[in-house]
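Some structures to go through are shown next.
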Structure 1
Amino acid sequence: MSTSIDAHQWSTLLRISSELDIIGDVTATVTHPSDLLAWAHALPDPTICAWRAEDSGNRYVHVTAACHRNPIHGRVTAVLPGDDHRLFWAVLLPEDLAAGEEQLLPLSALVTAWSATAPAPSVENTPHPGAPPETDSP
């Protein structure tokens with residue numbers, strides 16, 4: 001995993017580059033299940049796997065796919081730390097994995113787990129049907 005200094009350096013290099021090609025594998029750590037779901041929908045023919053590290057027992061869910069078109073030629077993987085999202089993990093895998101175990105999952109399982117655990121929209125921020133938009137002017 002990169003540090004914020006590494007991320008800043010990459011960000012700077014990307015801003016000053018006119019083109020970008022990545023030849024090799026890319027891994028992105030995501031912080032929210034919705035981000036993982038977005039990666040699953042963006043990658044071609046993704047494989048989804050939930051797994052627990054053998055040594056630490058930490059939980060992870062990753063989405064991975066081989067990409068063969070610009071800008072990436074290699075395997076792309078997005079990883080979500082499952083211990084940070086225990087409710088999502090519990091819905092995704094009703095029977096927890098033992099340390100060192102992994103389980104392949106269909107995309108539908110990821111969608112179902114996200115749907116069951118996504119925060120409901122706030123009533124305060126949801127406009128009423130047919131209500132005119134609010135304006136700041138009187």
Structure 2
Amino acid sequence: MDFEKIIVTILYIHQTMDIVGVKGYVNRPKMISPDTIGWSILTIFMGLYYFELPYINLVFIGLFGFVLYGLYHFHWKLYFFGATNEKIVGYNNYFKGTHRILAESSTRLVPDTYHIVHSLLYLITFITLCIGLFIR
């Protein structure tokens with residue numbers, strides 16, 4: 001198995017942890033939520049990826065680029081540039097009970113550990129797929 005497939009598999013396992021719910025690390029979403037819909041789409045694409053469908057890497061690059069934009073918009077932009085008190089309180093209530101490596105803030109929305117790891121995995125996978133596209 002090449003490095004690219006290992007990275008994509010690690011990302012998929014981490015995404016699956018969100019759906020299963022690992023107590024204290026990430027809360028399990030409702031049965032039908034954006035998380036479960038995204039995981040379902042990713043599962044279909046993972047099957048196509050392992051069957052080496054032509055141009056699936058381009059589909060993954062587009063999908064992961066879209067997810068990275070969402071992670072930036074909903075987590076990191078509000079961390080770097082601050083957020084309203086209403087957003088901070090809502091975010092902290094929604095993700096209470098999840099593990100944090102960074103302390104909560106009264107002026108910034110601070111992502112929990114799951115979303116930090118999640119963002120890094122998506123970024124690493126995105127870069128790996130982009131590099132793989134040009135090396136082949």
Structure 3
Amino acid sequence: MPIRQYIVMAGRRVRIQCPRCKAYRYHAISAGVRQKNVRCHRCGKTTLCRFEHRSGKRESCAIRAELILSDTHRISGHLCNMSPTGLGILVRGQSRAFRPGQELRIRYRSWGRVIDRRARVVNVSPGRIGVQYSDAA
């Protein structure tokens with residue numbers, strides 16, 4: 001089983017170091033690549049590397065949330081990660097209700113208080129959406 005490395009991208013080229021022999025080589029990584037098997041040029045060890053292309057830090061969480069599309073349409077979901085600029089939300093079986101650019105309100109509890117924020121949908125994938133805050137915190 002290959003050893004995994006987690007690399008935060010700063011540009012197009014990244015320095016990957018072999019966990020066995022400590023040799024390193026620079027690799028060009030495209031914007032759409034999330035993971036790649038890299039073989040060491042010296043010892044032949046294969047390592048699975050995961051690449052994070054986001055500029056800001058995000059933290060994992062598991063918080064129940066309510067997504068308010070209009071006064072009559074509400075969807076329940078779970079926040080799975082948070083960053084200073086947005087959220088990742090699990091909406092199992094209901095991702096068809098969202099489209100990129102759509103405005104919505106998100107209401108959830110954190111540290112004993114109810115937080116109500118306005119957001120814009122940025123990314124829609126099966127079972128999951130990504131939103132970016134559209135109001136000032």
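Which of 1, 2, 3 yields 2.6 for distance in nm of label points 7 Å out along Cα→Cβ at positions 19 and 59, as computed? Going label by label, the one that fits is 3.
When helix-only ellipticity at 222 nm (-39500 (n - 2.57) for each DSSP H run of 4 or more, over all residues; to 500) is calculated, the result is -21500; to which of the structures 1, 2, 3 does this value belong?
Only structure 2 yields this read-out.
Looking at relative contact order in percent (Cα under 8 Å, 6 or more apart) over structures 1, 2, 3, structure 2 comes out largest. When Cα Rg over 2.2 N^0.38 Å, for residues 11-74 alone is calculated for each of 1, 2, 3, the greatest value falls to 3. Between structures 1, 2, 3, the greatest calculated value of mean projected area of the Cα convex hull in nm² is seen in 1.
Any read-out appearing in this document is the output of simple, stated calculations on the displayed coordinates, not a laboratory observation. Predicted, not measured: the structure shown is a model, and the values here were computed from it. Cβ atoms are built from the backbone, for glycine too; each structure is taken alone.
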